[in-house]
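Down below are the structures I want you to see.
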Structure P
Amino acid sequence: MSTVLEHLRYRDSHEWIEPSQSPAAVGITDHAQAELTDIVFVELPGVGRHVAAGEAVAVVESVKAASDIYAPVAGVISAINDQLSTNPGLVNSDPFTEGWLFRITPDDPSAATALMDAAAYRQHIA
């Protein structure tokens, strides 16, 4: 069974956001990394880029497939996880802490409340 953290919000495309942080960390869920298996490359967005909610902003490549990563909310990319350029496997080993992908400063700080909570995401992946 996949780990789903209570304090995060989730997109149906398996991204999570930490809404209590500013800027908010974004990554892929434990379920998503398990489905992808061994992640070998991560293409991250440029810092300063303004993105729309639902816009493809990054790519995660595994030995099985490449998957687009979508912005959970509209905002400005304020940081990227530089560790992933040399250690993309962090997304597999620690998707919620060391394996975050980027940080976003939301245009609307309350936008994440429209995303799935942990209970809804658990139902989504069941």
Structure Q
Amino acid sequence: MPTWGAVVWGIVASAGLAALAGRVLLHERRAVTLAAIALSALLGPLLWDLILRHTGGDFFVDAPGYVFPVSFEDTGSGVFATAIAAILLGLGPLRAAPGRRPALGALIAGASALLVDIYLY
């Protein structure tokens, strides 16, 4: 189980990467949209980690290999971030946008959380 310091570092890094990726990949300028993407990338891994700690889940076994050593714990962070972003963006700042934009925003949040979880903590 990672320490709380590592978790805080990871969720802040996930949020930062997600906001940066939303700005670059979605060409989004509205702060409210970037904040929703970042918040999703922060909340997803945090909530998943709290669930794992509460239940005593032991999913911290990485897949073999060096290029993409993903674990179930990493995957859960990405899935939670994607789901939260889909809800926040679809019902919030991107509710009037075509479905592609909220979906891409959710994908960016989830991928950011997953990649930071795999490679940085």
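15.1 is what came out when mean count of other Cβ atoms within 10 Å over residues 81-88 was calculated for one structure; which of P, Q is it? Working through the options, I get structure P. A value of 12.5 was computed for mean count of other Cβ atoms within 10 Å over residues 25-32; which of P, Q is the source structure? This value belongs to structure Q.
Quick check: 20, 18, 12 is what I get for semi-axes √(5λ) of the Cα gyration tensor in Å, calculated from one of P, Q. Which structure matches? Attributed to the structure labelled P.
Suppose you compute helix-only ellipticity at 222 nm (-39500 (n - 2.57) for each DSSP H run of 4 or more, over all residues; to 500) for every structure in P, Q: which one lands on -25000? Comparing all candidates, it corresponds to Q.
The maximum of Rg/Rh (Cα atoms, Kirkwood Rh), for residues 17-56 alone over structures P, Q, that is, the highest value, falls on Q.
Taking 11.5, 31 as the value of Rg and Dmax of the Cα atoms in Å, for residues 49-88 alone derived from one of the structures shown (P, Q), identify that structure.
Derived from P, not from the others.
One of P, Q was used to compute distance in nm of label points 7 Å out along Cα→Cβ at positions 9 and 97, and the answer was 2.5. Which one was it? It must be structure P, since only it matches.
Throughout, read-outs are computed from the coordinates displayed, never taken from laboratory work. The model shown is predicted, which means the values in this text are computed figures rather than measured ones. Cβ atoms are built from the backbone, for glycine too; each structure is taken alone.
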